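**Q** Got some structures for you, see below.
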Structure 1
Amino acid sequence: MAKNELFRELPSVDELIRTSALAALANSNGMAVVTDATRVVLARLREEISSGFLDSQSLRVALDTIPNAVEAQLRKSLTHSLRPVINATGVILHTNLGRAPLTPAAFDHIRETANSYSNLEFDLGAGERGKRDVHVEGLFRKLLAESSTAVSTIVVNNNAAAVLLALNTLAEGGEVIVSRGELVEIGGSFRIPDVMAKSGATLREVGTTNRTRIADYEKAISERTRLLLRVHRSNFEITGFTEQPSTEELVKLTRQRGIPVMEDLGSGALVDLEQFGIRGEPTVLDSLRMGVDVVTYSGDKLLGGPQAGLLSGRSELIARMRANSLFRALRVDKLTYAAFESTLLAYVKRDYAAIPTLRMMNLSQAEIGARAERLAAAVESSKIQATVIDGESVIGGGAAPSSVLPTRLVALTCSGVSADELAARLRTCDPPIIARVDEGRVLLDLRTVFPELDQTLARLLGALCE
């Protein structure tokens, strides 16, 4: 049968909708979504006819199973698009996979906050309107109490928003001096010069890509200077013939000239990460102790909390930002505050094991290796070859770009299946498994797999090449 004749065998959408099977689906799910699902199924059949995959006999079989195909398409279209996945990449702060997973205590606090009314902006003691900042500012004060000045903290929806708010508040209509070597771009085309322009401030570059001296800043200061900005190069390094003034030098210069200095830390750790094997990553408290007036940083990176941008610094400067009308446009909701409260409480209690990001950093190579050996033994078969090899985990999320953590990897191969095809099959699992491919093997790093998922992972891997 010719293709044009096969096309004529296809029923119309109206014909199919009137059948008893699809009419029943429409009654329970709604006519619009069933109609859309039917169109998708018919379009798929047309494509298969065009590609030569269907002849008259296979088309008859396909037509008989249209109700089942529509129901399957309907289930697919009505399920959540945002799904949990198993992160077996070894990238702890994987931006594409949602960065930092939250502490379990945050789940309960989010649920109880979302499931009822709350005192988000209500002062229970005074019985009148309050400020939403109070739910985390007290905790931040405890964590940053060792800084040299009174420090306040406000929360906006991400670090780009934090930088925008600070620049607009402190430097609109004036100049901001930045080293040319710090005009960074991070993921999603976030560029410091672009954010500067949106803020209403004018960028004044000083120095060169690899060398900037304190004298460069000093010469650039004029009556139009409103702020000195230091941007932490969190997602790349410049090595070799380089020079950069210390933070203390910048602070001293700004004190002499009566202008503030701001530091965009990007990742923003709240504790010294050397205890977890990460070196050279400054903390928020380090910057504040050295006299930096305002520090901006992310909530969902090294801090291990929800997506947010934090601004910590001199109380009078933070008060100006809070009064900026832009703050309302950038503020966060009650669920973000609930997640932050639980995360910060873990820091106050020094319960770092409760924060998944820090716990994953702290895992030893031996601990991961023992789990990897058990997984490899569980999935090894005549079709799947699983070996355990040495490897490296990374922090990710634009944090600590030169830091790696020693780990043990499960290297998988499957008879008759390429590494890319095997990785693709992993992504079709429920839940999907996201892995790395290297040198013709699929690599699984259990540092970023929650231990309670090890058995699920073994079961899914065992069924892959059947």
Structure 2
Amino acid sequence: MFRTHFFLGLCLLLFSPGLYAQKSWSLQECVEYAVQNNLTVKQAQAQVRAAELTLKQGQYSRLPSLNGTVSGGTQFGRTIDPTTNSFDNRRIGFNSYGINFGVTAFAGNRINNSIQQSQLDLSASKLDAAQISDDIALNVATAYLNILLSEEQQVLAQQRVSQTRLQLEQTDKLIQAGVRAANERLNILSQLALDEQSLIQAQNAVELNYLTLKQLLRLDVSADFRILKPQINLPADSNPDTYAPLEIYTGALNRQPSVLAAEKRMESAQVGIAIAKAAYLPTLNFFGGLSSNYSTAGQKVDGYYTQNFQQTVLFNGQQVIFEIPQQIPNLSKNPYFSQINQNFGQNLGASLSIPIYNNHRNRINVERAQLTIISREVATEQAKQQLKTNIDRAIADARAAKRTFEAATASVEASSAAYKNAQTRYDTGALTALELQTARNAMEQAKIDLIRARYQYLFNVKLVDFYQGKKLSID
């Protein structure tokens, strides 16, 4: 995320409010638009959201679970009445309801560790998204500066064409006056063709660099799109020769998202061992429930009536008949809600699961967690090593760019003086047009090299400033 701020800050320093024009995009606008519309960034944001949901799921696992059940059906043949538990040989309809809850009281601290691991994974995902945004911003800024570079080269190419045409007009006048030979015009015409070809190449370079930036922004290639042209100034107080690579690297370790994300994942892997070892410990759960049911075979007692039953017994060798009165219940269909109320039941309990032997599964999971730590440690070291390599390379490039810029500046001064001298000699007739064109070509090429060196130097210095975490300034 810091790199995004880096280029946004660079944009604010480069541009002034008066430079904005309609249909012209600032660097800040380009970076913001690219970050908002880039597919890789959107995918990273989706991964961040997935990590947030995983964290919420872990936090909610501390709460009890509550589930309801409803069932209904019909039984045929000799079956057990689900209400009376008696055998019956008829068609019986049934319906039941239940509510059950459960809560984990102890699981070897697995829930807390899982939450902690999810928090670390979420932090790593956010850092990954920040790193991707930074990379996109870097690519956009590079494309932006390439457009500015190619546009300056296009202006210079246009000036060369204009100067060559002006020289052609002057040569024609000198030829008409008899001061110059007629064949000198051919040399200038040849140079004019070369200059026009260079102008076309410069124009193509501008369009290709615009195409690159449009693709990064996911804009239509035919869109009317132009960027602002700020005044580029080299940092006057920056001296790459005084950079301390180890000091810059040490400070960058606490700022770079790629390194911080790797460290978060290594911490997550360490928590993973505690999660795996939790399987060795007992798990204590509490549970409870409410239930009721209904059956079409259910009946209720509406009262009793007396009925005499005769029973014959032997008494003194003679059969004697006795009448025995019995109370017989009057049965009727038991209503639905009456059965639900009568069959209402509750239960509470606890269960303790003690691991004894699970096919070495727990031990293997612990070993896997230990291997994950090793892998994450290697990844963290790779991220740190890559950061060190990038910083060392950025410093070396900045120092080389400084020397190249100084050499290019001296070359422009020398070639400009040589061309001025050649122009004077040409005007006095001591130099041919071809020799004058050679001196001018050397000067123009030196100017092109200086423009390229200036932008490269600016980019390399600002990149090192990014690793240093400095406040950006182009004064």
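Just so you know, all these numbers are worked out from the coordinates, no wet-lab data involved. Worth saying up front: this structure is predicted, and the values here are computed from it rather than measured. Cβ atoms are built from the backbone, for glycine too; each structure is taken alone.
**Q** One of 1, 2 was used to calculate relative contact order in percent (Cα under 8 Å, 6 or more apart), giving 19; which? Present the calculation step by step, with values, prior to reporting the outcome.
**A** On the way: 1: 19; 2: 22.
It was calculated from structure 1.
**Q** Given a computed value of -21500 for helix-only ellipticity at 222 nm (-39500 (n - 2.57) for each DSSP H run of 4 or more, over all residues; to 500), which structure among 1, 2 does it belong to?
**A** Only structure 2 yields this read-out.
**Q** Starting from the value 58, 26, 10: which structure in 1, 2 was semi-axes √(5λ) of the Cα gyration tensor in Å, for residues 294-365 alone calculated from?
**A** Details: 1: 28, 13, 11; 2: 58, 26, 10.
Going through each structure in turn, the value belongs to 2.
**Q** The value 4.7 for distance in nm of label points 7 Å out along Cα→Cβ at positions 286 and 302 was derived from one model only; which of 1, 2 is it? Walk me through the intermediate numbers first.
**A** Values: 1: 0.6; 2: 4.7.
This figure was derived from 2.
**Q** Of the structures labelled 1, 2, which one yields 5.3 when distance in nm of label points 7 Å out along Cα→Cβ at positions 86 and 150 is computed from its coordinates?
**A** Working: 1: 5.3; 2: 9.5.
Matching structure: 1.
**Q** Sticking with this structure for a sec: Comparing mean projected area of the Cα convex hull in nm² across structures 1, 2, which is largest? Mind showing how you got there, number by number?
**A** Numbers: 1: 29.8; 2: 44.7.
Once mean projected area of the Cα convex hull in nm² is worked out for each structure, 2 has the highest.
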